[in-house]
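Take a look at these structures.
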Structure 1
Amino acid sequence: MGVEIRAVERFDDDVLSEMTERNLGASISTRHLRRREMEGFSLEAPFIRLGAFDGERLVGLSYGKAESPSKFHMHVSLVEPEYRGRGIYGRMLDAMLEATAGYDEVESNHHLMNNRIIALKLRRGFHIVGVDQSILVGPRVTLRYFHNPELLALMKQRMGWER
């Protein structure tokens, strides 16, 4: 049986927590470190959650949320180690890009040394738009995919890639 990629309404909290810790290490939440709560801040935006299933077992996941009506941010994508190298991440990425086609831009952040995923996303049409330091990840690169060709052309012009 092949691995199937499908949209899910939500991930089981325990499965998500265990899978995240197994693949990304101890909790990456900094909520307890923040000095101010997000009280009063409301961004009603849809989440998109995709799961890769081997039968009923969740073996990969990808999810994100709109930051604005025109910009979607991919928060986490991962595949269990024993399922890596089978094209599952690429299939989830393609499904996510299809699901976000109504947004102008799709953005994601990655550890600077996550070369395999960065290279895959560059081959799929993402562009490096920034590098910074994150308390969650360490040094990271920001990648952006442009569904809107006019924004892509403008970015290329301003970067000096095209005149």
Structure 2
Amino acid sequence: MELMIRLAEPEDSANLLALLRQLAQESDTFCITQDLDTVDAITEAQNITAIQQTTNNLMLVVADEANHLYGIATATALLDDPKVAEVGVAVLKAYQGYGLAQGLVAELIDWGVTYSTVNQLGLVVQKRNAAAIHIYEKLGFSVAPNAQQDEQTTAWPIQTMQLDVTEGD
């Protein structure tokens, strides 16, 4: 089986919702702010179209030739600062350890540098997620200097990381 990283497409909507449900069940380090039971495939297809038409938001998926999905990465512009995009990455447990998450993040960085209108990618990671932190650091992310690192509202201690993606950095 060959897996590829590609842009999410509206036709992925049903498979994407299934992937997100499975990821939510498999991991306690992955959180979805939206109630997936309130989103249908048509609405999700519209969401994908809207995201992909911007220059400060992106959705990538890991897919096979039959369009089954195994992972997702998003860059979502902050409402209060559209030049900063928050990164989210998740890969199905059975496919972790094969470089898919690193490939997804590398593609987000490439998009950030070469195409997007964002200046910075940011993310929040649980400090206990050493594998994710290793990937982020390997790809150039660093601890955000002015961010609150341990918010009391989270179940686990967190770390905020960032990467500047303006040309010439």
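Since every read-out is calculated from the coordinates, none of them should be taken as a lab result. In this text the structure is predicted, and so the values were computed from the model without any measurement. Cβ atoms are built from the backbone, for glycine too; each structure is taken alone.
Upon calculation of semi-axes √(5λ) of the Cα gyration tensor in Å from the atomic coordinates, which of the structures 1, 2 produces 23, 19, 17? Could you put the intermediate results ahead of the total?
Values: 1: 25, 21, 17; 2: 23, 19, 17.
The read-out comes from structure 2.
Compare FRET efficiency 1/(1 + (r/R0)^6) of positions 101 and 133 (r between Cβ atoms, R0 = 35 Å, to 0.05) across structures 1, 2 and report the one with the greatest value.
Working: 1: 0.65; 2: 1.00.
Largest value of FRET efficiency 1/(1 + (r/R0)^6) of positions 101 and 133 (r between Cβ atoms, R0 = 35 Å, to 0.05): 2.
Just checking, which of 1, 2 has the largest value of FRET efficiency 1/(1 + (r/R0)^6) of positions 53 and 69 (r between Cβ atoms, R0 = 30 Å, to 0.05)? Intermediate results must be reported in sequence, preceding the final value.
On the way: 1: 0.45; 2: 0.90.
Structure 2 gives the largest value of FRET efficiency 1/(1 + (r/R0)^6) of positions 53 and 69 (r between Cβ atoms, R0 = 30 Å, to 0.05) among 1, 2.
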